[in-house]
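What follows are several structures.
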Structure 1
């Protein structure tokens, strides 16, 4: 994956893991945009999903890494934006396949449920894996234009 900048955001439940991941991404030679949160004071995860979505929509970042305590709530929040394809993953295989098959532009992890070693492997797989295209292209196109019911 070629990207100009990776945005990162989390709620209070994943500040420590986000800080580790930001340093790892920067260690790979990539620029980052850290959108918070700062500290352990309780904040609302939908707000941070919105900050990351806005950074992607505005072109300030090409891909994102998003975290909350479990990753569940923040993945629900971020996927409400039609230009986002966020994948909550729990292992390196999911991180690879979300890029390869779904052209995910946001990786979601749980700060309280994903250990640092697994999180680092997931970030590397996400950043290293290109979208396969082909038969997946048609499906990804449909994700951006889901029909109303």
Structure 2
């Protein structure tokens, strides 16, 4: 990937990230952008927990969905956008940590449909702990006024 194209992709992903109020309200940060991979980090917040004080499954799904969608933006044409049309989340372990890492990686790029896999990790002083996984299907969208690239 040329330096110019890499800068375009970075700016595009960062711009899309900044236009998402849900991510902002969660306190999410964009921490990695590379070809087919995006990572987001989220600080622990009591506002995002469920009844046992663990990160809520909905917050986990939102973080993974966003990471997978943003990863798709690293591969698609400049005039295209993406929308998630399906995902499956496996909640593997309680969301206990001081920070959380959401990684989205493209498994199968395509011209109409993209498949991505996501992994969510709880970060503490020790090793990162896998807390959830996602498989996501995204649709490439072109020519819609209400969906901008």
Structure 3
């Protein structure tokens, strides 16, 4: 399968591992989900990329931490081909891996394709800014996914 080049704002299908699972010694994700690439940097002299992704979930943020997620507008969800339910980007949990990695998954409705497309730049900037602000008040949880 040919993989797209990783780029900030690209939404991919990925086996996202939550930090709490990783801390309990679980190394395989419970399910595959859309995730947004928030950072893609070239690994020096290796011809590879390191990608950092945040998960997209149907779970609303909790009342105790309403800023842990950013809701994705319905029109963006529709353009990406996500279902009609509400979606949030969880900005407090991040996975880091060498692209393409073992945990990329094909979209169930489009075999041979792992991406949903790019987030609009203004919305991606909102996510990026929220991550930066969140990191100022609370250390973000990075889960390494390289084997």
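Computed from the coordinates by the stated procedures, all read-outs in this text should not be read as laboratory data. This one's a predicted model, so the numbers in the text were calculated from it and none came from an experiment.
A value of 18, 15, 10 was derived for semi-axes √(5λ) of the Cα gyration tensor in Å, for residues 46-117 alone; which structure in 1, 2, 3 was it taken from?
1
Matching task: 111 is the computed value of volume of the Cα convex hull per residue in Å³. Pick the structure from 1, 2, 3.
Label of the source structure: 2.
With helix-only ellipticity at 222 nm (-39500 (n - 2.57) for each DSSP H run of 4 or more, over all residues; to 500) derived from the coordinates and found to be -5500, which of 1, 2, 3 does the value describe?
3
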